[in-house]
Structure I
Amino acid sequence: MDQSTDRIILINKPYRWTSFDVVKKLRKPLLEEKRLTLPESERKIFKNYKVGHAGTLDPLATGLLILCTGKLTKKISEIQDAEKEYTGSICIGSTTASFDLESVPENHKDIGHISEEIIRSTAMSFMGRQQQTPPAHSAVKIDGQRAYEKARKGQEFEIKSKEIEIRAFEITAIRLPEIDFRVVCTKGTYIRSLADDFGKKLGVGAHLSALCRTRIGDFSLNDAISPLDFLAQLTDKQQV
């Protein structure tokens, strides 16, 4: 039997699943897979097997989520530091509190004067290094508490900006009020914040309406598998 069960797993995270949902769903069968490689005398006492993900995806986002198991969890920081690529859609002419569709669009404005030229030049203005403020509805910790927890309670707080770099911001389709894009960026970039800032520059507001992570460093979504398909493969393997 193959003893090398410590590995990097490329998962295509489904819509509405949290990153933790994926880890929770797969941790127990991955632990069982590891147990089966051990001598029978050690299987009952083997309980600690690390499974972690390298970079959170919002519940409304889909795409590449990388899991690391066993000794390869040491690579999580290295993977998180890698360049990211996303595709998605920005809806202009309205904003939301969460910068995406987790909250209801409001502050509707006329977009009749927004041309394709304005949209493309605005996208280009975001290229390079810049300061970005994470969304209030994010997992950033403020005084030991997640920002989204404070935001949902209506508490007022300040989130510090940080330096990020936008290496590509390509407009791939325009179907107003929807604008499709491809973004390549550095670690820590919030595409929801980019969408909100994009709307501010246009002067009509905007929010993120769809998001898919397509690449992390050299790892591609094309090589990823759904968590349920991976679970089915794992179960079939353990029954052989």
Structure II
Amino acid sequence: MTGWKDHLRVVLVSTRNPLNIGAAARAMANFGFKNLRVVNPYDVAFREARSAVGAAPLLARAEEFSSTADAVADATLVVGTTSLGHRELHHPLRRLEYGARLMLRRLHDSPVALLFGSEKFGLSNEDLSHCHWLMRIPTLDRDLSMNLGQAVALCLYELARGPQAAAARPERVKAASAAENEQITALWCEALRASGYVNPLTARSTEEKLRRMIRRWNVTTRDAPVTLGMLRQILWKLGNTGE
């Protein structure tokens, strides 16, 4: 199969070091991946990174987004990367070699987003709430983290070395896109607010929990409009248009 690499979106969220951005872009160029997306990059670092040797054309084509939701909107699978550290995770966590195989199967016929967080803090809880599951590189100590450029290179190498998995038989029913999942999340949150379920003090946490839950459901593109229709009807009954 040719062209499956074009389905991968490498998404860097709030990166600040031009050397890391340049290294990530060079890794993409070396392994044949073209679609780089950046979310709220540190402007100075991003401008400096654009001159990275061997990656300037790729960086010049990089797309900038103001939110993670927009950056992953067209993806049917969103995978976050993490070092475990001491944070509490609410997602399935898969090692690199297994996660790459799952991603390759989806890359056969639909867009996949692979997220990397900032060098200092990684992905925020809100960023993670857009992910279907998480992937980690098996370092010697589970609390160790890798340099951003190295992490991108390792993940892309694992994907590039096993392209035969991308030729696997595709699923009969396509998964809903991240944008469709986000529409469902937004309408569901609106219905919860209209019903009085949401506590204003914990509204953000409730939204993140709901977003993660909906990703775990693996809604299909066929079921997404049905679900949205149900939610709009509920909102109409509650006296809210849902627009």
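Each reported figure results from applying straightforward, stated rules to the coordinates on display, with no laboratory input. Small disclaimer: the values here were computed from a predicted structure and weren't measured. Cβ atoms are built from the backbone, for glycine too; each structure is taken alone.
A value of 1.5 for distance in nm of label points 7 Å out along Cα→Cβ at positions 78 and 134, calculated from one of I, II, originates in structure II.
Between structures I, II, the calculation of mean count of other Cβ atoms within 10 Å over residues 14-21 yields its largest number for II.
Look at relative contact order in percent (Cα under 8 Å, 6 or more apart) for each of I, II: the largest one is in I. Looking across I, II, the calculation of helix-only ellipticity at 222 nm (-39500 (n - 2.57) for each DSSP H run of 4 or more, over all residues; to 500) that yields -13000 traces back to II. A value of 2.9 was derived for distance in nm of label points 7 Å out along Cα→Cβ at positions 102 and 206; which structure in I, II was it taken from? It traces back to II. Hey, P(r) over Cα pairs in 10 Å bins from 0, in percent derived from one of I, II reads 7, 30, 34, 20, 7, 1; which structure? Going through each structure in turn, the value belongs to II.
Calculating mean count of other Cβ atoms within 10 Å over residues 70-77 for structures I, II picks out II as the one with the greatest value.
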